[in-house]
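Quick note: the coordinates plus some simple rules give every number you see, no bench work behind them. No experiment lies behind these values; they were computed from the predicted model shown. Cβ atoms are built from the backbone, for glycine too; each structure is taken alone.
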Structure 1
Amino acid sequence: MSRSLARGACPRVTAPMQTGDGLLARLVPAGAIAINAFSSLCAAARTHGNGIMEVSARGSIQIRGLSPVSAPLFAVTVAALDIDICDGVPVLAEPLAGDPAALLDAHALATDLRAAIAASSLALAPKISVIVDGGGCLHLDALTADVRLQTVATEDGPRLHVSLAGGAASATPLGLIAPEAASDMVLALLTVIAAHGADKRAADILRDEGVEAFSRAADDRLIPARALTARPEPEAIGLHRLSGEQCAIGVALPFGQADAIDLIGLAAMARANGAAWIATAPNRTLLLGPIDETTGFVLATAADHLGFIVDARDARRRVIACPGAPACASGLIAARVLAAEIANVLPAGQTGLAVHVSGCAKGCAHPMTAPLTIVGTAQGCGLVSNGLARNTPERYEDTSDLVEIVAALETADA
């Protein structure tokens, strides 16, 4: 249980990954988690780990600080909670079940796809993933996947737009299919990937061979379709309407991290006000429901007191940070400590990413460009403007000077 995983592998409950603060286990929820089970999961994170829990940019739950002795005990505890987890290929559906804006039930389709993929026994790369977007308000356009199914409205009813290797705007389009053809189509496309080797992704095949192999596998089952245009980024924080008179409320974890005791407190408050489930969402967010609108304001106040983010304009949302040192063995700076200090000097009321703080050049928390990236290096904190953590820094600064430097840059840009 204590082995380090090879680069490209994904830590799981039964195969945690070694990090700077012990072993890390990751759960990919297959849907909402019953609120009592979520509380028990948090309690297990305190008992068997160091009590630090994370929600990732893709909505996964990570438990930190496990040990070779405690990790198997944690796995047994999680199995007893009967939480529905993507144990094989992650098939992610939009997070808000019961969204009246959705064109079809993405969660039901995702469940069918998981079963079909598991039964196929295909040998696939660890990071292969599938996205099912039902067309609801909390869409998944920004998340990349090897195979994407996005629901679109047509004269003949809802159809699934099939594309490969990317987000909604960057993926390579294949065409449209009827929802009932989804399982066969996804299996055909994943079979193409598997045939190229257990370490290959859809992007590798598209780069080396183009789209032809996938088009042959799809045969004549697809209606030609153009690439989709990315929709405006959804906001998970705040109230969201569900069917009937009920709602869900979204709150975010600062820099994706929270103490298990605070999460237990949030769950207890939600349960006392009628909530039955908690669901993870992209951008390090939790959704709690179903509740009525008045309860939403009560829970928002409680979450705020516990340190969670309840306002989309909170300056902490403008900074992305990995765990950094000492939690990550690769981290050369205390990224989240620095991120909190930087957030304190960012102007209030603004939105949009301002700073990416990365413990090392891998840039795990944000593998994309940022207006300013601060990256830990052997030479000090490297600064990269409008680039990636792996880019060569334009200059190096001492950690103690960074908050003042960021404040000056923000003032200059105002």
Structure 2
Amino acid sequence: MTAFDPSPVRRGACPGLSAPIPTGDGLLARLLPTGTIALDAFRTLCAAARQHGNGIIEVTSRGGIQVRGLGAASAIRFAETVAGLDIAASDGTPVLSNPLAGLDADELLDASEIAAALRRALAKTPLPRHLAPKISVVIDGGGALNLHHLAADVRLCVERGEQELAFRVGVAGDQTNAMALGSVEVDRAIEVTLRLLDVICRSGHAARARDIVAADAGAEFRATVDDFLIADPPTSGGARKSSHPIGEHRLRDGRFARGFGLAFGHAEAATLAELAQAAADAGAAGLRAAPGRALMIVGLTQEAASALAATAEGLGYVVRPDDPRRFVFACAGAPVCSSAHIAARALAPRVAEIAAPRLGAKFDVHISGCPKGCAHARPAAFTIVGTDEGCALVANGNARGERFALVATDELPEAIEKYAARHNGDALV
């Protein structure tokens, strides 16, 4: 294992097991699992997080597992422990597929197989060394759990045509706002993706797909895929029940997966280990990390899934889609993050309590310790941003949006009640 280099990390870099990044509470390491994690391996990971870090584990909006509070020496020992657990994970350009890929009863194809093939193809090119750290690819296999809400530089969404399956290709966004480029045959998807990533790469080390779209309205992307587009595009996708994993989901073998959310994206390693043990006792086959700051226990009977939900609720996890905590997004905040001006995560439970009657699909809250907005890139109905001057409030925007008010931290409860009451649909009135 290479020793950790304590030299400054360039802005925007992503932490990995071998290259953790410094934060306010020590070093932060991230693991991006690409399949099912054995429950005993996950319990060992939790134990290592307690032994070598501060015992806090986070699941990110993209399904990454983060461990906080590592030191220069303990980060190496943590990485060595995890490396011996045989957890399938990606350490390069993130290529994300459906959280139940390969298991989902409703998927049109196993997106994890194509994602794995793309990672192998990428590894044979110089692209990963030259792409911006935040570049990502989404491959949606058409399962019941879609990836519509995940923004990506390149996205492939399978759809069914009259004769065969094909991928609808988009760039620079989520399913709603990405630029659509057309549809390609499934067996050309990897080549097309590599070509699109090469376009981004040629635009500079910090370039993102959105920068290219802004510069030429996507003309270069369109020219790149033009020869691959099929004349008769698909007309329908697979089952599209939800983009959030919380709840029960039927698997192709007749068993179930049960999704649980981590309140505000983090949990104590000890309670996670307890949940994993309960899942093992219930006969589960393993777990998966899922986009949306969630974990999915797979291979359960329906009865066991229901019983495990009760256990998880007792441990403080989000087990219902209507839980108000689902609609409050908070970064680690001060003092955990050295960039933060407010204790965002510490404020989150109180914010969720105050805004609970309003929280839902049409009213969500983002609490960001600083204007970077790491916890929630998409616009929120109500955003609280820590600044040198106090808490800036933004309506229907992200952490960099135009503020409509500035309040002191101790005035936040009153401000939240006031503006939540004024919220009407998609606007503050």
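Which structure, out of 1, 2, was distance in nm of label points 7 Å out along Cα→Cβ at positions 121 and 169 derived from, given a value of 1.0?
2
Could you figure out which one of 1, 2 the value 1.1 for distance in nm of label points 7 Å out along Cα→Cβ at positions 137 and 201 was computed from?
Here the read-out was taken from 2.
The value 5.0 for mean projected area of the Cα convex hull in nm², for residues 129-192 alone was derived from one model only; which of 1, 2 is it?
Value 5.0 for mean projected area of the Cα convex hull in nm², for residues 129-192 alone corresponds to 2 out of 1, 2.
For FRET efficiency 1/(1 + (r/R0)^6) of positions 153 and 305 (r between Cβ atoms, R0 = 41 Å, to 0.05), which structure out of 1, 2 has the highest calculated value?
That would be structure 2.
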